[in-house]
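The structures considered in this document are given below.
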Structure P
Amino acid sequence: MPFSQDHKRAFEGDRGENTGGMGGIAPLFLSDSMEKEIKEILQKTVYALKDQGAEYKGVLYAGLMITKNGPKVLEYNCRFGDPETQVLLRLLNSDLYQICLACCNGNLNEIQIEWSNKCASGFVIASNGYPNSFTKGAKISGIPVDSDEVVTFFAGVKKSADGTLQNSGGRVLCVTAIGKSFYDAKTKALEVVEKINFSEKFYRRDIGRFVMSKKNSMSYESAGVNISEGNALVDSIKSACKDTLIPGTEQIGGFGALIDLKKAGFTDPLLVLGMDGVGTKLEIASEVGNFSSLGYDLVGMCVNDVLCHGAAPIAFLDYYVTGKLKKEEAAEVICGIAKACKEVGAALVGGETAEMPGVYSPKQWDLAGCCIAAKEREWPTLPEFDNIRIDDVIIGIASNGLHSNGFSLVRKIFKESGITFDKPTPWNANITFGDELLRPTKLYVKPLLQLVTSNQIKALSHITGGGLLENVPRILPQTLSAEIDCKKLHILEVFKWLQKAGDIEAKEMFRTFNCGIGMVAVLDPSKASFVLAEIEKAGIHAYEIGKICKKSESGKSIKLQNIEDVFDFGDTGIVVQKRANVAVFISGTGSNMINLINQASNPSSHCTIRLVICNKPEAKGLERARERGIEAICIPHGDDRHVFENKIYQELIKRDIDFICLAGFMRILTGEFTQKWVNRIINIHPSLLPSFKGKDAVKLALEAGVKVTGCTAHFVSEEVDAGKIIAQEVVAVEDNDDEKTLHTKIQEKEHSMFPKVMEIVAKSIVFSI
């Protein structure tokens, strides 16, 4: 709950005796250190109740005195009826009944409680003599009907025999009002207070005087603007901003920023400007408490836009505004902006950090950015409308997830489904929905700018709000249209989940989300292979998704083919098939790999084969995987095992791999690598471990004269063939068996066992909603 402040003394100016409270205001803003100290006190109390087994379901709030030595606890209260709680209720947007129900059911953590951004004031009307002996029985008149802005709470009121209302207690009524400021709320409440009449009533007019007094308004900090916090923020981000500087730009701190385009390497430049924000993705970041990716989102939204005009980002400015500045959160965001700027070669030359209490609530904030880019006059100016032809190729360049669009709909889906952001995703139990939704926007400048300046690309479309349907037509000539085959699209699991959870039509999905395509490029068919290879070299997946056609009589600028085949419309509930992302390592033909791919193609499977990695470029398994629509890459092992494994690790992380299957991978992994994937690497060994470890297991079994051997599925550990055993299959050793025949029999068992083991491990990872 927000903090509130009551006013105990009976008379204005804090004179007179202490009372139960003559009014209150909310929300009350305290320093970060004070809030932290209060939170620690309350947590200790709750933990102590738990340790003592004192189960309590209800509301518990502390009465605190704020002193120069910190907060002092006066009391705890569970009776939510005083003026300081009545103003809190006026700020509650959520249904109080649902909150009470959640308390009783023990699932309060699963509901979202929303508070108003307005200010609330409450004024108690008391009987003469209160807090001592007071008059009773006076007729009350003038109580208005409650409105959205003003509500009157009854306390010491009774109904007489003739139906009139009379005062019967010390505190009779509390008139509460909400407004855009405390002054606004006070004005509305006092207007009603003055209209209510009964004999010898009294009330205080100065409720909230500490936040509205002239003396305090002379202090910028008392008005809610913390200059010291702002200065501390600047100090914390200076080095990160300085690290982004490029030739021709100046360090942050001046009234403006000069950019010398000649020093930046340009001879005859044109400027291209782009400005954007992150939207309501901020709300999810605030709820999750993770702000690290938002800088990439802001920079990505701007630099990807200017890239579509064939320009290189040179400088960037940000605008960060909030109701209450929190240095740590702001620094996390701005340092993220700096990192993203450095990645695209742009200098973070300045910005504005604004603290605006009264306009924004303490938890409200927003973010915007502006990119200054430049292009040589001789560079292609995209889109090249006059150069786009029928049969030009359209390629899709993979996104990293939702990027920064569609989050208003996302938040609605989560609110209506009751799912919280801390729940693991159905397709990967190692990440939460919050992690998935906060994936940063992919930056396309490095992999694409060189291709643009070298005339490899005719047009680029940044797939933001409006999706493919709205953004692709923006780069096409009036006489042409885009034909995109939806069957070719690699739809990310998060979009499949959102479609089902929100029961969203396919067309609406492609109008709202990027659906896995962050950028679209149009190019000559003869250049497609080269462009795709160059983008893949940069570590970004790209593939052909369609072509340019003559516009039909319907006049549509884009046609999505096979749109009905993309999403499963048979199930519109929120439960999505639970799948783990699997990488398969091979060195040869990949015969066992094929069995794993076939298993994962089963609708009931809990696996998605996201990636095949091979250490030998000539291995047939690479092509066999690609023929089945699986991304397959070759990473030669080279002479340095650590370099080799680090390259593998980076590819796995990019694709959110959950576990690895070694299917004929003829390399021994180092302990450093296996420690990163404890109980996440599966191998099949041709013996009944722990017997006959090592590469000559079949030969050793024959030499030992055993009557049975077999195969073992086990997790890979630093010690060879010593990891935890998952499953085993037995093979009889016949008198006439040799190495070849016995190996063939064991391999048959391996081929049938490995897919089953893959499913066992996947089921242990995935989460069921």
Structure Q
Amino acid sequence: MKKLIILILLVCIHGYSYAQVAKITGKVVDSKSKSPLSYVTISCRDANNKIIDGTVTNEKGEFILKKKPKKKVFLNFQFIGYTTQTKEIELNSTNLNIGVIYLQEHLTNIDEIEIQAKTTTITQKIDRKIVNVGNDLTTAGTNAFEMLQNVPSVDINYLNNEITFRGSAGVLILIDGKPSNLSSSQLLKSIPSSTIKSVELISNPSAKYNPEGMSGIINIILKKNAIIGFNGSVTTGIEHSKNTRLNTNLNLNYKTGSFNFYTNYNKDWGDLETDYHLNRNDKNITQFLDHLDKYSDHNFKIGADINLNKKNTLSLYTSQYFSYSDFYTNGFIHENNALKLHTPNLSVYSYSESAYNIDYKLNLDDKGHSFEIELNYSINKNPENSTNKEILNPNSKLYNYNNNITDNRNTWLINLDYTKPLAKGKLELGVEARIHSTFNQILTDQEIAIATTVNTPKGNTRFSYDRNIYSGYLNYNKDFKKFSFQTGLRFEQFNVDGLFKNTQQTTLDNYSDDTFNIYPSAYLSYSPSEKNQFQASYSNRVNRPSIEQVTPIQEFTSPYIISFGNQKLTPQYTNSFEVNYTRSLTNGYLTFGLFYRKTSDKIGKNITLNQVDKNIQYISYQNYNNSDSYGLEGYASLKPTKWWTFSSSFSLYIQDKFGLLNNKQTSVKNTVFRANISNNFKISKKLKLQISGLYKSKSEGIQFTVSPFYTINAALKLSILKNKAAIKLRASDIFNTLNYTFSSTNPYSQNGHYILERNTLYLEFLYKFGTNKSKKRNRKERDKNETSGGLF
């Protein structure tokens, strides 16, 4: 009896051991550098090659398989650029640690691999959406500003160069995690879309990011070379519509095991025309403005990444941007069908920005324990010289005046970041200093009004605006079972001084502010299965007035529209909430999201009329009431067949807008629907076709209502010379429908439209040269430039 009981117990214990979930653990590293490989795909198969379980390695190269496997299994370790390895495992216990798996790199001919995704895809991370822009053919020959029109939830306005995210302005634009002194539109227009790897949409940025940007952050990630030896590419293209424009791009790279040197140069030049037409219905006044921009843009960057040893890395680069433009404006104002005013004007612009960056990183171990320091300095100069004429009829009186405008900006940025991995988590600490200095000056012989409605003989003025921001952050994240969470705090001391003088150094106005704020953020992610993920987040943001919103120096959009800033503007603060859901499908995936933003001290426009001439409008800014903004968005990517990939996105958002029209406070509840559709067809191995479309519903502002519009684009790509070269042909706005039509009833009845050169045909030739050997980096290395700390 005793032996029988013992036998039964042994059988039960044996059965219980196999009833438990057996854990297989281990670590995957590079065979040469011994550094951990993250995102290695691991599949667990039985003797019949049936998949039992699967996973990927974490940032430390570690993995855990938790499913109940058979007694004998085979583990496959797969990673791009490395030889696949298979390991046979005998399970003699509940848990088994198989130790370290060493993967060997292999060199692959670049013609045989696709470095970039074929189509745009979206990845939902705990604190951001990553849009991998892929080889979208309809963006060939465009710049980053135009490319953003294809990114879900992002809108661009060709009229005022404004970028909105989920219907709201105040978005912060970063390039590889770094800001620029250039305006957002200037910065994005200087970057060819072909150099962009991905776009990060960070609606609720974590504590390690600068809290500026009411609607969030758009971070443009540029491509980095992964090819051993000397390699490069050259691209040239021509675009034609009413006028002709050309572009050329050269990329050179030399990479060894511990050293990477790179340089690239891009040039765009040509003529771009815009026609503006405005009708005043109450007085039968018609205004025509023809703009012709003869421009030449140059963008140059040179840099190096140096692995001093396994623990120390040094990176440095400089980028130089120059833009020259002769901007012709030919204006006609008719009243009762008779010419009242003719304004043939010429403005000469010369923009430049020089940036210098050095970054040092110390890896304290191979598990992600690190210290990093970065120093960045940039200087921006935007001089403008304009010669203006006003020809008055019927007496043909000629009135000439000249404007000489100076706009100089300097920025110092210093970051120190510390990262410490903890048990299934990570702690991040950092400090940052941002020192901004801006100087504006206008020298003119025009009779203008200095932020008033009283004319003065001359408007020669100077405006200096200095902003210093000192901050520190604390961020902690942790994974447990099917949950992940992240929380953080950012502390900021903000100092600003503004001084407005005339050229005789007489102070006309001044402003200063000194505030301290704490900005919290929190994230929670839940993955009940490999196919489903839920995510929720919160952040507190600030949108400080831009230099354009505070400078008292006047800008003449037309003889009847005069703009100037308001130094007394205060920052607007936003509490932002959102939830997202992602579902993986057999042939694609779906993602949906809801968001809500509450903004206090909302900044809006203040539009008043000249007391002497009611035809003249003054546009400025001021703070208003609290504002709500909410909406939903979705994205789907499907592959119905091997030759057809379909993707679509939509967004519906509702927001409160406030403003002052002729001393009367006005509010608008703006509801906007937006949808993008893209179809990619693989006609043959060498030939691909893409057709895409965009629709945007009516949009209401404080003064104008913009009519709905849509646009259709198509493009072809033919690979030649054994895939070393390609020819692309793109037709944009095929039906010539991307024109802005608007109307208004306040302060008087008016309507009009902008006609843009968007109906274009573009032809491009691309050629790649070099050693054609690709050494794939691990995910950690590839993502290094996706911002690693308090780098804004």
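None of the figures in this text is laboratory data; all of them are computed from the coordinates on show. Quantities reported herein were computed from a predicted structural model and do not represent experimental measurements. Cβ atoms are built from the backbone, for glycine too; each structure is taken alone.
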Task: If distance in nm of label points 7 Å out along Cα→Cβ at positions 174 and 678 is computed and equals 5.3, the structure in P, Q - done: P
- [ ] Can you spot which of P, Q the value 4.0 was calculated from, given it is distance in nm of label points 7 Å out along Cα→Cβ at positions 630 and 734?
- [x] Q
Task: Origin of the derived value -9500 (helix-only ellipticity at 222 nm (-39500 (n - 2.57) for each DSSP H run of 4 or more, over all residues; to 500); candidates P, Q) - done: P
Open item on the list: When log10 I(q)/I(0) by the Debye sum over Cα atoms at q = 0.05, 0.08, 0.10 Å⁻¹ is computed for each of P, Q, which one produces -0.38, -0.86, -1.13?
Closed with: P
TODO: For distance in nm of label points 7 Å out along Cα→Cβ at positions 302 and 366, find whichever of P, Q sits highest and give me its label.
DONE: Q
Task: Parent structure of the calculated result 2.7, given that distance in nm of label points 7 Å out along Cα→Cβ at positions 78 and 590 is the read-out and P, Q the choices - done: Q
